[in-house]
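The structures come next, written out as structure tokens.
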Structure 1
Amino acid sequence: MTNLAHKSPRNQKMMVLLLALLLGLQPITTDLYLPALPILTQGFGASMVQAQLTLTAMLLAFGFSQLFWGPLSDKWGRRPVLLGGIAVYAISAIACALAPGIETLIAARTFQGVAMGACVMAARAIIRDLYEPVEGAKVMSQALSGLGLIACTCVPVGGFLTEQLGWRWALSSLFLFAVLTGALIYFYFDESLLKRNPQALQLKSLWASAQHIFRNRTFQAYSALSTVSFAGLFTFLATSSFVFTQSMGLSQTVYGLLMISMSVSYIIGTFICRWLLLRISVQTCVFMAGFVSLTAGLLLMLVAYIGPGQSWFGAWAVMVPVNLYLLAHGVHQPCGQSGCVAPFPEMAGTASALNGFTMMLVAFGMGTWIGTHMTDPLLAMAHGIMLWSACLALIGSFAVRKIPLIQTPKTAELSPSLPAVPNR
């Protein structure tokens, strides 16, 4: 078995591939499923509320489960959590494909969200285990480039499988993805956590760890960065189908192409992130990207208020500022996700879990707001993205830029309940 903690070029490439697959579980679980949703809803005779529950229940399970998986991985290591999580994911994928009714599908999707939480949380923690903060941001950007490539294929592949073979085959493809990822974990990943925290799951220790992490200014700044940037992306995803297919009357094929362009912009953003990090600091990188985000939000507001009825108004008038936002998102996410775990080498799993939970909680709140402001979908999209763009500019200017990437806490501030022992 190969120990990927040995950072040879070959092992680093394998690590980036593994991280891309683990992080890619999120888009493949949501995006590949979307083309099948209307057909399976009709086939089960389910209501729209039940159909949406197959997504929201999964996302809620994904967010809350990380609060358990993070401390568990700090106590037992990343490898057992990854193997257990991917096994549950594979089993739940089969349960989804064989579901006899919508209630069973909702339950199976919930377990799938729980399993996905283990894999995505561990992937972010592994970055801190193996790499120093700036190097970790570079590796994370490479892994997120792979995530972008996976996201590009999800909607087209899901649509093709649904049309040609049926929705059950589309959901079965998630099982194959899990098997491939599980095989790479089993044969090529040993363990990245050098020191374990035997008290990580004790309630007193867990509460002390959570307080210690939330009070850290570096965590606050970089967790806010990744959360707010994701909230803007979620706003687009939650409103885009209504804007393009309902309001503009575009076909599903054209809508899929627009989504691919968004993924390409995100991938380009991750490449720009790596290029910038070789030349400037993380703080300056985030500061610059924040104003790119703000520009995107202002342009989208201009399009939403002035565009309708103009000769130049159309899908690409909306997508130009959206793609600009995704370009900056490709910078914010690698820096944010690696930065929020940087101060906690012995609690990276817990820090990653708290960051992931916050992201899903804000997304759920945004989804609730969107549901009550969809009279004009384009305005709902523009207002949401403008809000998060302005927040990103403020975070880049007054939070990330004003503090070091790692805020080393004073010895007296460290919780006495955080001892660590070697894992071998």
Structure 2
Amino acid sequence: MSLLYDIREYIKSGETNEERLGLEIEHFIIDKSGRQILLHDLSPLIEEVANQLNAEIVTTDETVIGYITDDYAVSIEPSCQFEISINPYSEIEEIESIYDEFCLLWEPIFSKHGYEMVARGILPMVENGSITPGDIPLYGKKRYKYMDEYFETTGKYGKYMMRASASTQVSIDYKSEEDLVRKLRLLQKLSPIFMIMMESKNEEEVLSDTFEYPHLLRSQVWDDLDPKRTGFYPGAYQEDFGYRQIANTVYSTPLILLTDQGESVFVGDKSAKELEREGLIIDAAMDTQRKKSVVEHIFSMGFFHFRIKKFIEIRVADSVPIKKALGYVALIKGIVYSDLNMELLEKELKDVRDTDMIQDAIDRIKKDGLNAIVYHNRSAKKWINRLKTMTQRGLSESERRYLIYV
């Protein structure tokens, strides 16, 4: 066997009849000047809270960088973006309750120190050109150092992605290979609508000349980061697309670095396929837990709009305040867990045949925002209203209220 087999089996192991939703939101923690606070400011606060909660503490290089509770995990991203990752639940009210408790705990702590927790797609001071990402330090994790150096060679926005971007991510379940492919294909077609619906930026024109277009600033960053690991899964609309093709993409994506047994080494353009061929990864020599850890690392180095793991992770939205995030969760739930809505949208978008057509819609929205004409001569704004109307019937009465926030 090889890691390719392990990757494919890892995807298959996610099959479930559950219909859950997970939510992750990255925040900027800024001081009164608008700058992100640094690791030595944030780490002690995380340790203090983790001990208060009797939570599992996560460390790297003997520095506290997160904690894990029964309901959620907190972690620090490359430039101290502060992320909460809420465990998957079937009920949106449960997700809302957990986030509210998180805020009740953290907001007074940040306020006491003169900090603010901000949800935006791009750090405001970078968005308006007051500072550049070069003014923002990364914290000293080897993973981020290697990625930072690598992205200097692949596109112009590597520093922006790592230091000044933040997202909202929603994960959903799949029942089978057929169900995964069906959901992925439809969600990819809808992703331009999700992007503009979840845009979070200054209402005025962008002041910085860094960005080519006035809309989807975070998407512009990711689109120009590294074409080998971003965008859409290749071949997603080919007839034979499924676990095998997804696994092949993951197996063949350049890794930048390999993390194994707690150590990270720079590997540059080499993929898991190449490392295994060269004998630097030996599948047969790894026990089950080590193999699982390596496979999960390999998945984590692909930054596609939709990341397939043991669930489908939808990665196209800016970081937004919680009410809007919950509206987004509700919209997605009303689509993917409603056979009727899935069928209606599949028929309506059957002429969107490939990712080039989807990318064209994204490019139009970058220029014209909500007024962009995308599919069927319909504006992005009208598509949002269409989705909000139709998804009501896929939600309980108590969950429909969340749709007013998107």
Structure 3
Amino acid sequence: MMRIAYLCADPGIPVFGCKGASLHLQEIIRSFLKLGMDVTLFASHQGGEAPADLQQVKCITLPSRKSSLGKANRAQREVDAMQSHDWFMDRLLQEKAFDLIYERYSLWSQVGVECAEKQGVSAVLEVNAPLIEESKTYRGLVHERQAVSIAQYNFKHASLVCCVSQAVADYVHEFVMAISTSPATRPIIVTPNAVNPQRFSSLSSPVLRAVTDELTIGFVGTLKPWHGLEYLLSAFADFCQKNLELSVSLLIVGEGPQRAAMETLASELKISNKIQFTGAVSPADIPFWLEKMDIAVAPYPALDNFYFSPLKVFEYMAAGLPVIASDIGQIKTIIQHEQQGLLVTPGSASALSKALQQLVDHPQQALQLGYQAQQYIFAHYTWDAVAQRILEQVSEIDTQPRRASQAAGTAN
């Protein structure tokens, strides 16, 4: 049985919380367990009780500091995160030796890769975003030089780098090439987000759904600037005005810093009475809310560097919903227009409103899109397949030194 240390040193990710990152982490661990692996989780922030099926997993979390990270200033939060390095290293080394160390890349940790080198085992680095650029753009970054140094170490020394999109893989490759005079030798693979089909097994069959006089349009995700919610609200207001005979509602599942702005915009557009904000929802409850939707949307704006692997899109499709999504980045490699969903111009409220109208006017097409989306996503994008591919890649890497040694022996 392979022993895996799963490390998430990012204090902004509650490993048993409600974020998409939390669900990603939990699903990878579930799939490792299904494959017979023994997993120990090391995390900065537990964020609640583990789901029942993960309570067998040993979870070692960073002790709380006297001053709350949430209340400290940004510079101090960054310093605190960097200072957790020694604690994580000590705890990893205290455990019985691992066969593999798997770390979700964060700005301030190189513990997983460093510990793997000390122990002579493989290190997998999961990269979900160009965090340095993301932080500088959306949150601010005080200790940029240290963050760059950590990224350089991680990207150059990990045995395998798993990126959620081709854009992230290109970023990692370019980052390494910028600091190296020779081509990167570390394997970099793309492992997009995925779904756990079992989470959606209790939902109604998509072939039984139909758009009726009562229509619910839905969105799932953290309410952040790059999710394009302002376009969704504008499109929804336009659609409502053109369909006064319909009873239409907009269901927004999730919480985030844009909520107050969206509530203000809804009031200005005079659609507040048609919108429900659920607030934060646990991953286990997402299927419940998806079943209340008739159409699901991913209204991303026209971003210059769309590096996301939108978990919401995968889950909409797994729920058998007709999906309307922006024609951008990885989305257009998952959805073929009018095959698994509808693709619209990014950042265009009018295009989104027209797509909503198309599905309402052609309910049979809506049903067919939902069915085809579900079949496609279950066949091509599951967490079990992601975990299996990662372990196969690690196995291939681990056998290479033996092959090289055997070849050298033959040559002699």
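Values quoted throughout were computed directly from the atomic coordinates according to the rules given, and no laboratory measurement underlies them. Keep in mind that what you see is a predicted model, and the values were worked out from it rather than measured.
Across the set 1, 2, 3, relative contact order in percent (Cα under 8 Å, 6 or more apart) reaches its highest value in structure 1. Could you tell me which structure in 1, 2, 3 was used to calculate semi-axes √(5λ) of the Cα gyration tensor in Å as 29, 28, 23? This figure was derived from 2.
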